[in-house]
Structure formats: structure tokens, C-alpha cells
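Next come the structures, one after another.
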Structure P
Amino acid sequence: MADIPTKIPSEAQVLEWMTSLSNWGRWGEDDQKGCLNLITPDKRKQAAALVQDGVTVSCARPITTEIHPDTTFQVQRYMVDSGEGRDTDPPERRLVRRGASEFIGMVFHGQTITHIDALSHYSWQGRLYNGKPASLITSREGAQSHSIEVASQGIVTRGVLLDITRVRGADWLEPTDPVMPEDLEAAERLEGVRVEEGDILLVRTGNYRMRLETGRVPNTQPMTACQVACTPWFKERGVAMLGTDTSNDIRPSHYATVTAPLHTVSLVTLGMWLIDNTNLEQLAEACAERNRYEFMLSLGPLVLRNVTGSPVNPIAIF
């Protein structure tokens, strides 16, 4: 196990982690689930036992066709049919116009939509997690390996929120203020909780609140997140999945040859799935109200054939 760093690691150290932190072969040569293997039936039972009052909290941002400064790709909506003219349609037309429907098209990867990154989303030096060739992701067939379909039965486990804004005493972290391992442990102490094997870890930086209240951090501006220095900590604790209220990588990167180090080490080396762009505002309020930062967390990704991820609505249940 690599030492847990206390300062921003060098590029050479990050490149070394590509090998030393590897989970390749840990669950078999053909494994495509990666750290989701840590979510066992007993872990799901533990999560279910956390439900006390039955209150649910969504951790998703709204998906809208509107354009905002931080919109990566505009969501497309085309109405196949609507309710317009129903009161004036002739009787024969009303027989065939019984409902409204639409086409929705989106690129969910990016800075805007809450989504899961499957292990096919990133590669390093031509290899996916577990050493499979990145060429298995083709323009014609899509993700022929490591697709989001691996999680088609749903993801249910214990969720833990570490609210770094409480540690820092701020409404949000500034773009130049990355989350380090000591911040994660300080949040554990403050909240009286400990991240354990098979958990989904949600880290709040206040980034989404800052966007809502100030309009800052469009795509062209710097953004904070968990520094890649946290990845040895994630492996040591056995984190099954990481979600934050950012797109999960500091922008701009600290490194010349690794432009998205947290994505690369997490998805390719660890096999740890990511949830990008969560909304943790209501969840933070619910946790603070109960003084309880653990809960059952349920995610139902769409069963998309040969796709590198899925829009998702994570639901915390207290």
C-alpha cells in the first residue's frame, strides 16, 4: 500500500500509482465490476438497516434543455406530440392523439448532468481497467466491454457524506483549494463517521451551491475537486464508488501528461466507479438535521447496451 500523501504529489508519483495501486486481477482476469465487487449482500443488508424514518433525498441535478454558462452540451428535446390543439381537434384526430411524448438526447458526460462513469469511460496507455484494450470501445458498436450494463441490477450500499465545507468553515471551496486526504479524515472526526469497505463516498465541496448562488465556474474556469492524492486513501478504505458535487477532477490539472488524474487512477487503476456532478445540498441539510452522515444509498443506472455510463438519480434513504 502506498503512503497516504500530505501534500500534492509529483507527476512521477502519480504515474507510479498507475501501477502500485492497481486492482487488476484482484477479482479475476475477466472482471468488469472493479470496486463494485466490494458491495456484498451483507453490505446491502447493513445499508438497509440504516433506514429509520423512511425519508428520501435526491442527489441529482435537474436535467434541462436551457443553456447556462456551465452547460457542457445542450440537452435536446423534440416533442413528438403535445397537448396543443386537443380542444379543437376533430373527433377522428382525437382518436389517434391520445398522449404527449418527446425525444430526449444528451451527452451526459461533462460538467452539468449527474451521471455514473462506467469503467469504459477512461483508458491509460491504450488499456482499460484490468488490462483490456481500449480498442474494445468502438465508434460503431460502443463499449463492447466494461459497459454500464455491468451495473444493470442496481447499486445499493451504505453511503457516507463527508462535508468538507464544514471542516473549512466555508460555504464552498475555492477553485485553488483541493480536497486532500487529511480533509477527508477531519470530516470523519467532525461528523463521527468512518468510511468503510464497500461504501459509496460522497464528498461535498460546495461547488454546486457556488454555481447556483454566484454563477461562477463555467467550463472555462478553474474548479476544485478531490486531489489525486486521495486515491491511495480510497484504496486503503475500500471505497466502492466516489461521488462529488464537481466533475471529479481539478481543473486545470496539476500535471503535464495526465490531464484528468483522478478519473484515470480511479477508473483504470483502481476500478472505482465515479458519480460526477451530484447535488449534495439537500443531503447535507438532511444529515446535519439528524447529526447522522451515513444512510442507505440507491442508484439505478439505465440498462443501456454498450454505453460508457448513465445519467442517474442517486437516492439517499434515512
Structure Q
Amino acid sequence: MTLVQLKHFVALAEAGSFSKAAVRVFLTQPALSRSIQALEDEWGARLFDRIGRRIELTPYARDMLPRARRLLSDAQDLQSTGRELNSAEAGALRIGLGSGPGAMLMVPLLLTMAREHPQMHLDIARSGTDLLVQALRERRLDALVVDSRSLRPSSDLQAEFHHEMRGAYMVRRGHPLAKRMAGGRSVTFQELAPYPMASTPLSDEVARIMVERYGPQANPSECVTLRCEEISSLVDVVEHSDAVLVAIRQAAPQLVELRMQPALQATARFGLVTLAQRTEHPALAVVRRVMQERLRDPPLPGS
């Protein structure tokens, strides 16, 4: 039994004659007759009594007709849903965001979907890279946006990294260290040391750069006293205290970036990660566009 045969059955039942039904389904009468005969053979029952030029539904066919119509309607709905999903207008997108991308992308992604794709169900997960990758492999997420330095290379992952953003030390406006920069003065790491330091978990590569620039005292395992995955929470703490935040500059544009001597020169490379050999979700085109718009560095201090 095929959907085409069901269409022929319903068309014949509604038209009441082979000639009219054949025109409706764009077949010759012999071809339509063969299709109905094949369906009768498969079901093991006659569907129509032929009375001269007229046909009438058998009792069996009267019982089967509503079911056939429901199947055809469900198939049409399924086809429509498939088209909508393929055009990113409906369905569900499940995306995981690392701490840095989450601070910059979560609200813009939610707003974009609400304004441009109101039928799309967007689920955002925030966590560390290892947990997000596990969820991706278990098919609980469709894609991730993370820092390449926190991602362990693997043949089952497909990664595109296009957005490099600089890290910075940042403080609230009016912070004693911000005042010391008056007149173009830079700040040394020794001057940071007395203050609490806040950060998300940093990669080994970033830790290495910090130690190279400022010595063993700058190792995040030693100097970071406030650590969590949510940059927004750390930013809130820094805005209301004398703590120093080390993070991607764009994650906290409201804070004052410290001019360091020497300069930090540490970056994050953000990108999209999916499973290799897996069909991509159509709505990821929207995610890429928001990434392109939002993952941009602000000007350097004094520029």
C-alpha cells in the first residue's frame, strides 16, 4: 500500500466514476483501475461494486475511507512541517554556549528568534566545554559555540573558528586602578595583586600566556579567587566591588579596560561546533549571522 494508491482510492470514492477520478489524478482509466485492483488485492477485499457505469463503495470501503483520508491528511501535514523545518521557520534548535559566547550571544540569539522566527523553539544550554561536547555527542544539542582553546580535537567533531577576540583585565568605573591610568599611565600586574580577581575557567594556553607576561604569580590557579562559568555574574560582582575581571573584553563593555604593562595579548577563538557527517540544522544559518554581528572586539583603550 502506498500513499499514491490511497489518493486514487479517495479520488474514486469522491468522484463516483473512473473517468472523472482518472482526470483528477492525471491517469488513464486503465492505469487507475490497475491501482485500485492492486489495493484490493493487498487488502483482500473489494472496494467498489461496479453497477453499469456507476460505482458504489462496498461496506468495507466505507469503513476504510475515513482512515485513508486521515492518513493522507497526516502525510500532508508532515510534508508541510518538513518544509517549515527546512526553512528554519519552525521546529526546535538546541544550542550550547560556552561562558564567553554565552555572555555575548544568548540575549541576541533569543531576540533574533523572537523577532524573526517566532515559531522556532530555541533551547540554550550553558556549561563548560566538556559537558557541552558530551551533550552534542548524545544528540541532546544540535551545535555548540565555544573557544577553540577549550575544545579537545576529535575526528567526530566539525569546528569552524572565525571569531578571534582579545582578553583584558577590567574594573568598575571609579576603581583605584582606573584612576591610576589618568594621564596615559599603564598598570602592572603587581598593582593588581592586592585585589580579588574574577574569571571563568581559563584554558591552559591562556594560563601559559599570563605566566609568560607577568610571572608565576599570574597563574590563574593562584591569582583567581572568584571563579564560575557565568560571566554575567562575575561582571555584576566587579561592578559592585574592587574585584578585577579577566575575560573577553566584549563580554563586559560597561567596565573599564586596564592598560597593562606589558600588554596581555591573549585571545579567544570562538566558533561553531557540530558533529561531523551529520546533517546541519537549517537554523544554524541564523546563529552564524548573529555570531558575525556580535563577536566583534571594541576599540582598544585610547584609540
Structure R
Amino acid sequence: MAVTAPEAGRRVLVLRALGLGDLLTAVPALRALRRGTPGARVTLAAPAALDFLARSTGAVDDVLPVEGLRQLPPADGVGVAVNLHGSGPRSHRILAALRPGRLLAFACPEAGHTGGPGWDSGEHEVARWCRLVSAYGFGADPGDLDLPAPSLPSPAPGAAVVHPGAAFPARRWPAERFAAVAAALRDRGERVVVTGGEAEAPIARRVAALAGLDEGADLSGRTRLPDLAALVARARLVVCGDTGVAHLATAYRTPSVLLFGPTPPGRWGPPDRAEHLVLWAGRRGDPHGREPDPGLLEISADQAVEAAGKTLTATRGTR
């Protein structure tokens, strides 16, 4: 549904001040908003580091840099404000303070917003935001997740990418197991690289050392997000946990082995495609825990090595 004038010529401001995976799971909803607001300028309030990927969706004109939930600077001409951040009163009030013509959000009586759909805590993240914007007439396709490959060259074209980091310890599979997978991939003739942000560099270095990888295989702390995106887009395989890199693999249809726990793949996992193989022990836990989740630890290195082999075989000739 296209919005009616005067909204069509004004700004649509979308709040999703979260991380990489959060942006990528919101792509179908963002594209639905873009289609339904011809002539409007779509601004995404999100971390500045996501600017490159946000624009590559084709749904975002510019990014308003913001880290976390904080008051947004005054913005002129906000015809539609969209809360793709959460369902709580704080995010609702931040957007309401901009005095938009319309607020699209889940119902939150505490913030005085009662017209939106109800929140479902067990819903898949992609489906959640598609359902929200669809409730307001912006039909969204949950499968509309693909991104065009970046024009930047890959730091390691055709490599098998091992990404051992995760935002919280609960989602970090042991370095020793990642190293076993990396070594097995190297032994079958794959070029293996290990990635991670600056904070994850110690883990990445440990994985590379334990696997006996060649000097230069450790790319941690040396790839900006655009470079990481180009690396994943042109990789042979990605092996990682429930992280933003997993969502990059989904966006570029890169073959991947994804280690889930404590959050079930039914909440944050990839679509049902041949390219992506999910390992999950079936146990739930605290995704913000300070120790590796027991369910995640039930996944063995041998299982991951076998899954990597199956994925490479099933997708041979497609990369």
C-alpha cells in the first residue's frame, strides 16, 4: 500500500539501533516500507558502521547514526516513524518525540500506543517485522533477504571462512573446536581464513594457531564491515555461530554451517535453503550468559566437520 499525500513526499524514519544481524533480518520489512512510500526519503536510525550495508539493501536513503536507545536529534518532516527496534515504551517514546504524522509500532499501552499488533516473543525475527509492517498495509515477503554482492574485492576470494566470535560467551563455541574444523578444511584443500572484530582478535589468533594455519590466515581486526561483506559474499563456505556473519551468509546465499545455541534457529536461523546447514542440540538457554551454553557444547567438532563436508559437496559448482 502506498502512503497518501502529504506523507509520500516526506521522510520515513525507521528505528533499528542494533547490530549487523538485526539489520539483515529487517531487510524484508525495510523493502516493504520503501515500496509503499514512493517519493519519500527513508532514513534508518542505526549504528554508523552499518551505513554501507543499509544502503546496499536498496531500501534506505541515508543512515542517522545512533548507538542504542537514546533520544534522536530533531528531524524535520517525519511523516512516518517506524519502530523496528522493539516493543517497549522507551523506543516508542523516542519516536513519538519526533512528532511524526504516523507511528508504526507494536502495541504498547504503557507508551500510549494501542493501535498496533501484539508482540509475539516466540516469533522468528524476520517474520516479526514483516508482520508489523504488513499490519499497517506494507506487504512484506520474509524471503526477500538477498543482498547484491559488494563491488569491493574480497580479501580472500574462494576461502572457507571460520568466524569463532559472538557477542556473548553463551554463544561462543570453544576455540579448540573451531580450530579442529579449520584444520580439517585446510587438510581437504580449502584455503581457510579466520575472522573477527578487534575485540575478537585474541580468539581468532588462538583458532588460527591451534589449527596450524599459514601466516596471514588470521584476518581478525583487519576487515572493515564492507571488506567482511565482500569476503563472505565470495567465500566457498562460512562456519560460525549465531552471529551477524551468519546473516551475511544468508544475505549472499553463501554456503554455511551454523552452530546454534542457546537461541533456537526457529528464532534467528536462516531460511530453509540447501546452502545453509544448522546444527542445534535442541536445548534453549540464556543468550546473554557468561559461559558457553550447555546445549551449544553438545555440538562436537566432528559433527561440524561432517556438516562442512556435506555443505561443500551439496553446493559444489554453485560458487
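FYI, it's all coordinate maths here, none of it is from the lab. Note that the structure is predicted; figures quoted are calculated from it, not measured. Cβ atoms are built from the backbone, for glycine too; each structure is taken alone.
From P, Q, R, which structure was helix-only ellipticity at 222 nm (-39500 (n - 2.57) for each DSSP H run of 4 or more, over all residues; to 500) = -9000 calculated on? Don't jump to the answer; show the numbers that get you there.
Numbers: P: -5500; Q: -13500; R: -9000.
Comparing all candidates, it corresponds to R.
Upon calculation of FRET efficiency 1/(1 + (r/R0)^6) of positions 38 and 270 (r between Cβ atoms, R0 = 35 Å, to 0.05) from the atomic coordinates, which of the structures P, Q, R produces 0.05?
For FRET efficiency 1/(1 + (r/R0)^6) of positions 38 and 270 (r between Cβ atoms, R0 = 35 Å, to 0.05), the value 0.05 is produced by structure Q.
Here relative contact order in percent (Cα under 8 Å, 6 or more apart) was calculated and came to 21; which of the structures P, Q, R was it taken from?
Working through the options, I get structure Q.
Another question, if that's okay. Using semi-axes √(5λ) of the Cα gyration tensor in Å as the calculated read-out, with 37, 20, 17 as its value, let me know the right label among P, Q, R.
The structure behind it is R.
For structures P, Q, R, which has the highest computed value of distance in nm of label points 7 Å out along Cα→Cβ at positions 134 and 158?
Of structures P, Q, R, the maximum of distance in nm of label points 7 Å out along Cα→Cβ at positions 134 and 158 occurs in R.
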